[in-house]
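**Student:** Listed below are the structures to be examined.
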Structure I
């Protein structure tokens, strides 16, 4: 099996004359944490939307496990095991943590859309749901109603519901955005922990997070790849420094 799980070739997206993503060649290695970074407006989220087929590319191709998935619909992409955190883990605020994770596990039973079935049919999923909650440090809160969770814990629950879908490739969009230091540290550790045996592609603004856990980094600027490499290589690149002029440049330096 190839070392590369996801590959794009000259991936491009244009909106009425504006090129948001321009001929991006991306190769994500299996069992790695690959970070996509860049200044605001660099095209990171558009890139994610192309990979999960929220958007259709104008040109270029996307291959997953060696197969061309460029024109497959979002549901088929998810069935292949490419799971984007927010897309399936928009957690239900008035369900318990256990119930939220159990919903993510329903795919295993083939009852994902059989909402008229008795809730008892889901009880067989409780053990696995508890295992996932334990993995993200939330087991003691299994019966808590989700709306009562602090923000950082909600993000941990989102990761648990994402894991419930058994992703082969997890796409995490700004997993630490809006968090205080303590929550950032907790979620960073959690991502490193769940990455064992999995592949993660993440968009993240916090350079300290990137420095701690990313194996490889691709830097986008104005929709195109500006640089790629390890954190040490990317943070020493003069072009990257220039792209991050100002406060973020300080973050690049300060994360060493």
Structure II
């Protein structure tokens, strides 16, 4: 009996050691966005990197309770809870973990300047704890254009950038901004921010199967897109033969010199 117990203990120790080694070897991609449904902008990338064996995590700053553009549901907690379920639905289809919702109220001054300052600080302080705990190998978010020039998109990306600069984490946690070409911007249903292509650093190509899976998440977002918008999005992506997306890495020059 003692020999059997020792054998089981040894087997458990070896299994635990293997799990720890696997965890150490597994890379993590962390996507950080302000709203439920923002993950649609990079769904193909999340799916691709999950298939590559990455631990794909999603942080969403707010619950989007004021997103009433399409739905007749009034702004408030009921809508916010529905939007969180929509993102959970999408993540299940993509095969990634459920999002981590931070519960930030808003990230613009519609809530008043003083409250906005407090919510911005709360986001900054929360990410200051979460990012070292997650230890991401890659962070992706929106850049200075905010993808669609949305104020909360811009603030979220800026807050992450601010944090990495504050804490000296620019090299430790590589940050990539989603980047569109001018042609992509002009062909989208809303005007997107775009970059001169000389500033692109990364081009991620995805397969038709990965795009097809990404398209499957759109019906999850019933409070945010009309059936007509979903159909237009689906048809446009299927017809477009260019299955790729660009990113720009955030880098900064180090060192002091006298003068510009």
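Rule-based calculations on the coordinates, nothing more; no lab input. What you see is a predicted model; the values in this text were computed from it and never measured. Cβ atoms are built from the backbone, for glycine too; each structure is taken alone.
**Student:** Where does the value 2, 10, 21, 21, 19, 13, 8, 4, 2, 0 come from, among I, II, when P(r) over Cα pairs in 5 Å bins from 0, in percent, for residues 100-219 alone is the thing being computed?
**Tutor:** Attributed to the structure labelled I.
**Student:** For mean count of other Cβ atoms within 10 Å over residues 228-235, the calculated result is 17.2, so let me know which of I, II that is.
**Tutor:** That value comes from structure I.
**Student:** Let me ask something else. Where does the value -15000 come from, among I, II, when helix-only ellipticity at 222 nm (-39500 (n - 2.57) for each DSSP H run of 4 or more, over all residues; to 500) is the thing being computed?
**Tutor:** Attributed to the structure labelled II.
**Student:** Check the numbers for Cα Rg over 2.2 N^0.38 Å across I, II and tell me which is largest.
**Tutor:** Largest value of Cα Rg over 2.2 N^0.38 Å: II.
**Student:** Which structure, out of I, II, was mean projected area of the Cα convex hull in nm², for residues 52-155 alone derived from, given a value of 7.7?
**Tutor:** Here the read-out was taken from II.
**Student:** If relative contact order in percent (Cα under 8 Å, 6 or more apart) is computed to be 26, which of I, II is the source?
**Tutor:** I
**Student:** Sticking with this structure for a sec: Quick check: 20.6 is what I get for mean count of other Cβ atoms within 10 Å over residues 36-43, calculated from one of I, II. Which structure matches?
**Tutor:** For mean count of other Cβ atoms within 10 Å over residues 36-43, the value 20.6 is produced by structure I.
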